[in-house]
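Several structures are given next for inspection.
Bear in mind that the values in this text are calculations on the coordinates, not laboratory data. No experiment lies behind these values; they were computed from the predicted model shown. Cβ atoms are built from the backbone, for glycine too; each structure is taken alone.
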Structure I
Amino acid sequence: MNKPLVLSLLAGCLMVPTAVCAQVVYVPEGIHFQAPSVPQFIEFAGQTYRFDRPDLYERMDRELIAFTYGHTNSVLMLKRAERMFAIVEPILKKNGVPEDLKYLMAIECNLDPKAVSSAGAAGPWQFLRTTGRSYGLEIADEVDERYNIEKSTEAACKYLLEAYGKYGDWMTVAASYNAGQGSISQRIANQRQQRGMDLFLPAETSRYMFRILTAKYFMENPEEFGFHVEPGEAYTYPATKETVSVSTAIPNLTDFAEEHGTTYFFLKEANLWLRSDKLTNKAGKTYKIVIPDTQ
């Protein structure tokens, strides 16, 4: 739909001669200058969330607009989605967590497993050190399992199921993932409400729930936001050649990588939880190290 868009309104407000300011801009096919309309409802994790209240409508509309015009993160999420979800979805299913909760991870890290926040939260589920340890993750100088997609997803499942047992509503669970269960429980008691969407919350937590709903809507309907990624353009991980169990120290990961037919770069990319150039392993723990097939 190549329609000329005449921009002449700036002339009056910027005191620029109309002949200079007015110009014709041709809108290329597929470019969207308007976000998708707010849907009547979204089904999420077996629950229906409607936007028939003015405040709910406006909050949802804001996130639809943010996804439409936040081009970099929106495109990168689409390109990263297949490889990340392929790992996460079976773990959610095994633990009895609804598949839609994968979109919480999308909001946390934009599907970048290397993500680190300014507060020190790390990995695909953005665990802080203390929280990660409390849900069973090893976090130390040489090993940080927050960056292990499988293990951090297992830890996230523990948190999500624990919170759902307390609140019985997945959006309230999401709010607690952002603000903490203590904070959400206190606000529920003080405000005498049951659902996170009905609470008066800090702006970040309030937006968080609607960002998750928008993430689902966006990932399932990217064309409505003006985005399209061809299957061949999506990012992939190298296949796994083998998985090596190690119970002793590895003095030098470069040597270890070469002994297994790969390089330090590819070894580290496949095992982001290895945070040093060695693995001292004084406790004699057994670690499973992925050897990628990079031939």
Structure II
Amino acid sequence: MTEITITQPIKLIAIDLDGTLLNSNHEMTERTETVLKTALSKGIRVIIATGKTFLSSRHIVKRLGTNTPGIYNQGTITFNSDGTVHSQQVIDKVTARQVITYAEDRGYIVGVYSGTRILVRKLTQRMQELTTYFHEPMPEAVGPLQNILETTPVNKIIIFYPHDPRRVQALRWQLSMQIDTGTRLLSAGIPDELELLPTGASKGSALKVLLKEMGIPASQVMALGDGENDVEMLELAGIGVAMGNASEHVKSIANVTTKTNDEDGVAEAVEKYVLAPLAKAAEAAAVPTPTPNATTEPASPASKVEASPIA
């Protein structure tokens, strides 16, 4: 693992959920919880940054006790810790209608994310499987999605072709030729799924807005993630950390790579790059400064504490 020099204390940690904070059983381990609570107790803010809805992670927010706004639906909406909307971006109605119609006419399954709701034409087995697996709210069958666009804000659109990633890759190329180039097409780690986001939306852009509000420079942020949807966030942060289970592309973007999500990689990174530097600073501050011209006995050298490297 590449070593980096910590020149500024970390004041905020932004963490992806699936594949990062959560292990393969979709759980936050006791060790990770303890390490993050230790960081919080020292005044460091913790932000959840996920492609999912607020409802999928509110139990994590409650367990940690963080009161900082979180980033949801791939950065298209931020929620306060009490579940109220902090800010949001939406897809324009013309683009939403065009994409939904084009995909459905070719046999793809489409879902619309609006705040904490997931709306579909009809409930399919594949959609039920995914929402259950990722602990999302069950989608609501509302009939033709085109009919709700005038009254329902659309944060993101998800498109599936069950168990056929090649069809999804083909649709990504086809849509990229048709829609506004500012509107973002994204693969979020599910091979048979494609996501459409508003112009300029990403976890990184949402994080940038929150940092400005809180008066925290990006250089004092550590971000952790494993997927394509985490890239902008890792690039923005002073320390971008890729999980050991991340793709090679994500690892090449990050400053460092930690252990996998099944090996408490988040806890390892926070201990090394956040808590250990704080401990060193506190130790240095506790060493008394000699009074000029005073006669004192020479003190024994303070033992040097080094953070152990992440394997």
Structure III
Amino acid sequence: MNIVFCTDTNYIMPSSVLIKSISLNNAMSKIEFYAVIDESVTPRDISILQKEIEHNENHKINFLRVNGKDYENMPNLGVSKDKAKKNKITATHTTKACYYRLSLANLMPEDVDRVLYFDCDTIITQDLSELWNTDMEGKAVAAAVDEGELEMSYEQLEYPAEFGYFNSGVMLIDLAYWRKNNMLDQFLKIIKEHDGRMRQHDQEILNIAFYNNVKRIPLKYNFQENFYRKPQLISEFYSIHSKEIEQALKDITVIHYTAEKPWYNECGQPHRNIFFDYLKKTNWKDYKSVWKNKDLSFNIAMYRLLVKLGIKKGIYRKIDI
């Protein structure tokens, strides 16, 4: 399996946890990891990532370096809360590293025609062989539906709503297709044509490029935060995807922390603890979670206490942990 992720120095910790979770659950598979990094990543960062897989001789990691300055003009970087609200921008925490994967066809070795991509806020809990061997049926990417599919403006995206919207945090990519069709040039063209109208980051670019060229994969391979919520709170989405959500809950393979990240105390996602289960097996085992916004810590703690006491209703369904 060829597995790729993109990171900068600020995401070395979650990147470590990601590759450790993959390595432990795919011990018998030969895996080539590819880490796309920029100039912020230090030799010490690289050493840390290398150590996470040194227990398995079947697993190797390669580093593909990009120049972060080449991505400084990408859409929605450093967007203020006021601008985000005014322009309905949902990508308020976008970093340059989000865009590095657009260059994968140019960065990866030419003899690599297929790759599994993971965001660094995902955790793998099972073997990935079935996902890796997915028949892509000639499609450019394989990906799961996005939790915000029904909230997208398809008029702004400029393609029919019937095609839906996929989450790009987990993708099986046909690199041969990307190379043959010069996809980096296509991505840059989309950015230019949608200048000032983009609401998200490169996920929006990928959807515009591949809205009718994507193979859908089961939600168990990209189980997002909204899917943990009580059905009545996501009623419209649940009415469409209820069967798949219920099936995925019994067999989650990839947990995607799409809301608050698990290393922040604000995160209340039912499977937050699984992130720390794997973190304790890394070189970051002594890492302690922090509050992203300390001013909210008391209110959040009180809310959670009231939910626990049954005084307030929680947003998540009961999950076996």
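Taking semi-axes √(5λ) of the Cα gyration tensor in Å, for residues 128-231 alone from the coordinates of each of I, II, III, which one would give 25, 25, 11?
On the way: I: 25, 25, 11; II: 27, 18, 17; III: 22, 20, 10.
Label of the source structure: I.
So log10 I(q)/I(0) by the Debye sum over Cα atoms at q = 0.06 Å⁻¹, computed for just one structure, reads -0.27; which one of I, II, III is that? Please list the in-between numbers first.
Numbers: I: -0.27; II: -0.23; III: -0.20.
Source structure for this number: I.
Taking FRET efficiency 1/(1 + (r/R0)^6) of positions 144 and 192 (r between Cβ atoms, R0 = 30 Å, to 0.05) from the coordinates of each of I, II, III, which one would give 0.60? Present the calculation step by step, with values, prior to reporting the outcome.
Details: I: 0.15; II: 0.85; III: 0.60.
Derived from the structure labelled III.
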